[in-house]
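See the structures that follow.
A short reminder: the numbers here are calculations on the coordinates, not readings from a lab. Being a predicted model, the structure only gives us computed values, none of them experimental. Cβ atoms are built from the backbone, for glycine too; each structure is taken alone.
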Structure I
Amino acid sequence: MKKHSTSQLLITAISAFAGGVLISLLVNPRSGAENRKWVSDNTSDFKSRVKESGKDIRSKNIPDLYKATEDLGLTDDDLLTGDLL
């Protein structure tokens, strides 16, 4: 059995999903204008949810450098002169 890379599987999954969405839009009973409005509404909602999720992930995983360096006990003079030890 041939191994597939992760990128190939991801491309296949995205293509299959996009194909399913396209087919469902073509065979549903709504008009083209209704479909476009539905797609527009749902993609903007999805975009805002992804942005919020990204902000949450970023705030949880990336430390605040000011808070992280407060406890080092270094003064401004130490940093300017290079006397860190």
Structure II
Amino acid sequence: MYFGSSSGVDTSSEVEIHASDAQKSDYFGYVLDAGDFDGDGTGDLLVGAHGTDKPASGAGAAYTFLGTSTGFDTTSEERLQA
């Protein structure tokens, strides 16, 4: 992922985001959404994984990564599942 600014995309700001329990077949990152999901005034990221097989085959999941004043907290995630 690259961060943007009013002057465009900053290609030196590359950040990798991984789900702690993701498999290749989960399609982690196939769908993305951004917003202030926790209401703290910083942007957060929602990452979809429609192929996740936990707790059941093809159940799917979404992962939220909360934003901070210095970027996304890529070490902690909240997993949401159907």
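Structure above, values below:
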quantity	calculated
Cα Rg over 2.2 N^0.38 Å from the coordinates reads 1.15; which among I, II	II
Structure with the greatest value (metric distance in nm of label points 7 Å out along Cα→Cβ at positions 5 and 21, set I, II)	II
Answer label among I, II for the case where helix-only ellipticity at 222 nm (-39500 (n - 2.57) for each DSSP H run of 4 or more, over all residues; to 500), calculated from the coordinates, equals 0	II
For FRET efficiency 1/(1 + (r/R0)^6) of positions 29 and 45 (r between Cβ atoms, R0 = 25 Å, to 0.05) computed as 1.00, the structure of I, II it came from	II
